[in-house]
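Engineer: Down below are the structures I want you to see.
The numbers here are math on the coordinates, done by the rules we state, and not lab data. Here the structure is a predicted model, which is why all the values come from computation and not from measurement. Cβ atoms are built from the backbone, for glycine too; each structure is taken alone.
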Structure I
Amino acid sequence: MELELMAIGAFIGILIGLTGVGGASLLTPLLVAAGVQPLAAVATDLVYNSATKLFGSIQHLRQRTVNLALARQFALGSLPGAAASILLLKWYPPLHTYQDLIIRHALGYMLVIVALLNLIQFMIKEGRTSALKELPLQRKLPLTITIGFVLGFLVGFTSIGSGSLFALAMMWFYRLSSAELVGTDVAHAFLLVTAAGLLHIGFGHVQYGLVFQLLIGSIPGVLLGSKWSSRMPAKPLRLAITVLILISGIKLIIS
C-alpha cells in the first residue's frame, strides 16, 4: 500500500462529496504528478470512475432522474468517439510513438478548457432559455450525436470531461431539470467511462493495484465530504477547484 495514492484518493473523494466535481479533472494530473505514466493514469482513472459512477447511476435510475433518451443519444456518439481516440493512439504509429507526450499536453489543454468553461458558467445566469433548447429532442439528434462523438473522443484521450463537459452541453442545449441534468450526466458518464475503460483493459493499460488503493482512500473521502457538504459553501469551493484545475492544466502544458 502506498499512502500517497490513498491520500490522493481521499482528497478527490472529499472534493466530490463536497461539491460533486473534481474527479478526473484533478485525479489524472495528480497521478501524472505522482509519477504514473500518462497513458496508465488515463486508463486507470477511467476504470476508477466507472466503479464510482456505477453506484450513482443506480441511485439516479431508482429516483427516475435520468433522461434515458438523451443519455442513449449521447452514447451513440460518445462511445465510438472514445473508441476512435484510444484505437488511434494504439494503432497509428506517429501517435503511438509519442503517446505519453501527446497525452500530457492533451491533458493540459483539456484542463484549461474545462476550467475556462466552468468560469464562464459561473457568470451565466441560471434559467436562461433559447430556441435551440425548446426544440424536441429527436430534432436535435444529429447535434447530440456530434457533441457525443467530439467529447467522447476527448475523454478517450484524456479521461477528462465525461461529466463536466457533457453537463455544460446539457445546460446550454437541452431543457432539463436540475435533478435530471445530474442524473443523466452521471448515467451517461458511466456508460462512456466503462466502455473506454474496457478498451484500455483489453490493451493492458490499467494498473489494478492503483485503482484499488485509490478506492480505499476515496470511498471514506466521499462519505466524509458528503457529511460536510451541508456546512460548507459549495459555490466558493467549486470556484477554488476550477482555479486549481486551470493551474494544473497550465503546468502540464509548459512542463
Structure II
Amino acid sequence: MQHQVVSRDEWLAARVALLKEEKDLTRRSDALARRRQELPWVRIDKEYRFETAEGNASLSDLFRGRSQLLVYHFMLGPDYKAGCPSCSAIADGFNGFVVHLENHDVAFSAVSRAPLAKLQAYKQRMGWTFPWVSSFGSDFNYDFNVSFTEQQQRDGTVEYNYRREPASQRSGGEAPEIPSRSTPDGPATAAAMSGTDAATFTRERPGMSAFVVEDGVVYHTYSAYARGLDGLWGMYQWLDRAPKGRNEEGMWWRRHDEYDKG
C-alpha cells in the first residue's frame, strides 16, 4: 500500500476525520455489549464434571464463590501433543488479566478435553497461571459446540459458530478451516504444530462461553466462536493499530517460547 507523506496539519485533519468513525464504532460496540447482556438465559440442568488441580468439580464449583463465570474453550484435545498455537497466543493475553476479573466478581477458566496432566504440563511449559480444567469424559465441549466426533465429520453434521459447515468443507478429504484467523495454511500448519493430523486437530474448535449463578442455579448466557473471538485476541488489537496492520499471508505466529531468540 502506498502512503502519502504530508504535513502535520494535513495528518491531523485526516486523523480527526478517522476519530469520528472510531467514536461511532465505540458507541456501536457499547450498544452490542448491552444487547449481549440483555440476551435471555438458559438454565443448565446437566451435571457436568471437570478435573481440576483441586480435584473433581462441578460447573458451579468453577465460579469459586463469584456470580459470573467466563470460559475459554481452549483447543487441546486428548490426542494433541501441544495446545493449539492460536489458542496459546490468545491465552498469553488473558493470562495477565484473570486476576482483575476475579476481583470484579467474575471467575475465569480455560476448559479443554485433554486429561488434566497434559493440561498442567503444557501450562507449566508456557508459564501460565490461569485456572485450566479438563472436561475429559464429559459432554461439556460437545454440548457447547467446540468438540466434534469422527462420525460427525464423516456424516457432515458438524455445526460450529451457529451454522452447518459448508458442503465444500466436508465433501473431500481436506479438513475444514477454522474461521478464527483463517489463513491458507492454517489447519495443516496448526495441526502439525500441535503434533496431530488436520482431521483430529479440527475436531476441537475455539470459543468462549459465559455463565451466571443465581440462587444456586447456573445459567448459560452467551457464547462466541471463530472471528467472534477476534476482540479477545489482544495481539491483533495492537496489530490493527500498527502502520502495516495484520500484514499476513500465512500463519506467522508461534508459541512464545518458539520464536528465534537470536
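Engineer: Work out the source of 23 here, i.e. which of I, II gives that when relative contact order in percent (Cα under 8 Å, 6 or more apart) is computed.
Structural biologist: The correct label is II.
Engineer: Moving to a separate point now. Determine which structure produced the value 18.0 for mean count of other Cβ atoms within 10 Å over residues 99-106, calculated from the coordinates; the candidates are I, II. Kindly include the intermediate steps, with their values, before the conclusion.
Structural biologist: Numbers: I: 18.0; II: 12.6.
Answer by label: I.
Engineer: Still on this structure: Here helix-only ellipticity at 222 nm (-39500 (n - 2.57) for each DSSP H run of 4 or more, over all residues; to 500) has been calculated and equals -10000, so which of I, II was it run on? Can you show the working numbers first?
Structural biologist: Working: I: -27000; II: -10000.
It was calculated from structure II.
Engineer: Out of I, II, which one gives 13.0 for mean count of other Cβ atoms within 10 Å over residues 51-58 as computed from the coordinates?
Structural biologist: Comparing all candidates, it corresponds to II.
Engineer: Suppose percent of Cα pairs over 26 Å apart works out to 47; of I, II, which structure was it derived from?
Structural biologist: So the calculation was done on II.
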